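Scrolling down, you'll hit the structures one after another.
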Structure 1
Amino acid sequence: MGSCTWVYGNFWPSTLGTDGNEHHTTALVDSGASENFIDKAYAEASRIPMQQNATPTRVLTMDGSEVTGGPVTHDAQVHLKINHHKEDVWLHCITIGNSPVILGLL
């Protein structure tokens, strides 16, 4: 099982697009995160399609402990827009709590 890490950074107004639908939210741009994440409950409530992973991935905090909610079992692909920047991104679905989206510096 792989692993990745996340901490805290800056919040940005963002738009997530899926299948013609747009979801306006905020994204935490986190220089300490090694991956991109979306809160699983937010994805479910927003009806953002998720795909199950073949292999679960552990997510570790800076102190080496695993995040609550367990490993990543699903991912979501979205069209992300922040200001004038647009790109397709994959987001790992986890329990976040403080922000619907975390964008790591990959």
Structure 2
Amino acid sequence: MIDVVVPLASVPEGRGLVVRVDARLRIALFRVGEDIYAIDDMCPHQSASLGEGTLTGKVVACPRHGFLVDVISGQCPTHAILRVRTFTVIREGEMVRVVIPPPRTATTATSP
């Protein structure tokens, strides 16, 4: 498991903070009121950066085509089958810790 830690003050209001976790994963952190939420940064519609979109309430609009994603649930409010991953966020004083679980691996059943 990987943890990403950033200062609370670095998460802006009204837009996201993009953090590269590794070569394949970027996350976007958003401030909604006093709470911080983290989602996969890649838009499920056109693969643009959600963290570069505009946040209105709890919904971010993708900067490429305006695709909407709820930053709390990861769900698209207009296309129920489309969603992005959400990540656990832990506030530790003036720091924010995002828990990134290990990637899922396929398991193969073996015969005796």
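To which of 1, 2 does the computed value 3, 13, 25, 27, 19, 10, 3, 0 (P(r) over Cα pairs in 5 Å bins from 0, in percent) belong?
Derived from the structure labelled 1.
Here relative contact order in percent (Cα under 8 Å, 6 or more apart) was calculated and came to 26; which of the structures 1, 2 was it taken from?
The value was obtained from structure 2.
Which of the displayed structures (1, 2) returns the greatest value of FRET efficiency 1/(1 + (r/R0)^6) of positions 12 and 68 (r between Cβ atoms, R0 = 25 Å, to 0.05) on calculation?
Evaluating FRET efficiency 1/(1 + (r/R0)^6) of positions 12 and 68 (r between Cβ atoms, R0 = 25 Å, to 0.05) on every structure, the highest lands on 2.
If distance in nm of label points 7 Å out along Cα→Cβ at positions 20 and 92 is calculated from each of 1, 2, which structure is the one that comes out at 3.3?
Traced to structure 1.
Each reported figure results from applying straightforward, stated rules to the coordinates on display, with no laboratory input. Worth saying up front: this structure is predicted, and the values here are computed from it rather than measured. Cβ atoms are built from the backbone, for glycine too; each structure is taken alone.
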